[in-house]
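Q: Several structures are given next for inspection.
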Structure P
Amino acid sequence: MIDTAIEAAREAGKLLKLHLGRVKDIRQKSGQEKNLVTEIDRQSEDVIKQIIGRRHPSHSILAEESGRKGGPESDFTWVIDPLDGTTNYTHAFPVFCVSIALEHKGTIILGVIYDPNFDELFVAERGKGAFLNGKRIRVSGIDSLIRSLLVTGFPYDVAENPGHAIDHFVRFLTCAQAVRRMGSAAIDLAYTAAGRYDGFWEVSLNPWDTAAGALLVEEAGGRVTNFLGGPFDIYQKAILASNGLVHDEMMRILSLAESAAGSAAR
């Protein structure tokens, strides 16, 4: 099954790179002006689904553009983001990827993230470690927030400040060495697994945004939780992932917005 995921990610990534800068059909999702979908999103998803369907026809699929397909009797569900970073892609900004994960009875057992621009293939299997182009990767050894390079993303309705997204960003700006915003949650998680970032947090995410990346971080020796430090699953909207060493500090910063909101309400 890992070979299926790798083949599908590479083929979809090849399609994305081929059409970069040549997108013609760009639409809004459900009337959301900032939430875009292109014909390449759909074509990439079709490529992935066709490869999975040929090899594992009994498996179900949960994909960003077409939703959940397949019978509920299957223990296996492929979780697919055919183009993570669509807004970047529509501007020919080369920060985007393909993300594919496999869920077995509620547990993610493998994840693949492929960045066609750098030809970087991130692969993780539960219990077997995380790898970048065949070489094992580990999270960073930075142990203080003030020396940490963090990354986050903003939801499409950021102006409404869901989940205190703006408040969190401002606080981390003052407590970390630096904060980046790339526009692809899957790449953010892959880079955290590879030690390029020390921590990542975000709100308003979907299963296909985090399924593969969360497993990568865990298998690279990092920690993945909700904002309160509890267990994370891909059907939650908020995620905190780190090298583990700065995790508690990050949770403390995230808790400040909740405390401030509670004080304001009183």
Structure Q
Amino acid sequence: MVTATIADSVLGQYGLAEDPFSLSPDPRFLYLTNQHKAALAKLRYVMERRQGFAVLYGDVGHGKSTLIRRLFGIYRGQEAYESVLITNPDYPTALQLLKRLTDEFGLPRRPSKLDQMQELEGHLVSRFADDRNVLVLIDEAQMMRGDQFELIRQITNFESDDNKLVQIVMAGQNNLRNKLKLKRALLSRAAAVATLDPLTPEETADMISFRLSVAGRHEPLFTPDALNFIYEQSKGVPREVVKVCMNALTIGGMMEAELITAEVVRDSIE
């Protein structure tokens, strides 16, 4: 209760209606740099042109989960699409992953992989006949193992004469890249591959300003020296930027500082 009171007091002090530096992957707070826009455009092209398969790489904290949720939000609820989002696909077998997928579509469970694949194919054919595009987004795909990648390859085989019946995006940390190198039959089917890299100093400052504006503050809060120090400490990794800003905001509020300076940021880190 005390923590909530302190948090509300700090937000009110700086004219914020909500927390601008939450670590949850809220798509509203996703600042689209040029690289984010390019990645989103690549993935949307694959989805909307029924190209079948795409991959998004990003190291820890680079924003891939937020971007995938942004992509999911674009199509969710649209009549022309049926989309599902699978997070943390840490399943022991390919059959369990397949059943998780068919569960998302509301399909009955079958005892064998072959029967379950037939259920899925029948569903995809039905949706295609209704002119609906089926999308499967898999986040944290680096958790997948062995024959689960072969399962995804087999699912990409479901197609009409000129269109894929399901579009799949796999997003994962950079070790997913190493796993897919060993799965050439699947990787060769990727119509698009995108990578999220750390932000530049300018992008870091713009991201902070953007998140503040979404939360209700449109005037600068961090001084230029503070922004430079935040970049140095975070190395442009979005999640680290958010963590540093979150702590600096709290300390700044407790110190009743009008603006967040580099000294405040340094104190919050120490």
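Q: Comparing distance in nm of label points 7 Å out along Cα→Cβ at positions 12 and 188 across P, Q, which is largest? Numbers along the way, then the final one.
A: Working: P: 1.9; Q: 6.4.
Sorting by distance in nm of label points 7 Å out along Cα→Cβ at positions 12 and 188 in descending order puts Q first.
Q: Ok, one more. If mean count of other Cβ atoms within 10 Å over residues 44-51 is computed to be 17.1, which of P, Q is the source? The partial results should precede the final answer.
A: Details: P: 20.5; Q: 17.1.
This value belongs to structure Q.
Q: Compute mean count of other Cβ atoms within 10 Å over residues 108-115 for each of P, Q and report the one that scores greatest. Intermediate results must be reported in sequence, preceding the final value.
A: Values: P: 26.2; Q: 11.5.
When mean count of other Cβ atoms within 10 Å over residues 108-115 is computed for each of P, Q, structure P gives the biggest number.
Q: Given 16 as the derived value for relative contact order in percent (Cα under 8 Å, 6 or more apart), which of the supplied structures P, Q does it correspond to? Could the numbers behind the result be given before it?
A: Details: P: 16; Q: 28.
Computing relative contact order in percent (Cα under 8 Å, 6 or more apart) on every structure in P, Q gives 16 only for P.
Q: Given a computed value of -11000 for helix-only ellipticity at 222 nm (-39500 (n - 2.57) for each DSSP H run of 4 or more, over all residues; to 500), which structure among P, Q does it belong to? Can you show the working numbers first?
A: Details: P: -11000; Q: -15500.
Value -11000 for helix-only ellipticity at 222 nm (-39500 (n - 2.57) for each DSSP H run of 4 or more, over all residues; to 500) corresponds to P out of P, Q.
Q: For distance in nm of label points 7 Å out along Cα→Cβ at positions 92 and 212, find whichever of P, Q sits highest and give me its label. Each step should come with its number before you reach the end.
A: Values: P: 2.5; Q: 5.2.
When distance in nm of label points 7 Å out along Cα→Cβ at positions 92 and 212 is computed for each of P, Q, structure Q gives the biggest number.
Q: By the measure distance in nm of label points 7 Å out along Cα→Cβ at positions 60 and 124, tell me the structure among P, Q with the highest figure. Walk me through the numbers on the way to the answer.
A: On the way: P: 2.3; Q: 3.4.
Largest calculated value belongs to Q.
Q: So if we calculate Kirkwood radius over Cα pairs in Å for every structure here (P, Q), which label has the highest result? Don't jump to the answer; show the numbers that get you there.
A: Details: P: 18.6; Q: 20.3.
Max of Kirkwood radius over Cα pairs in Å: Q.
Computed from the coordinates by the stated procedures, all read-outs in this text should not be read as laboratory data. All values derive from a computational prediction rather than experimental measurement. Cβ atoms are built from the backbone, for glycine too; each structure is taken alone.
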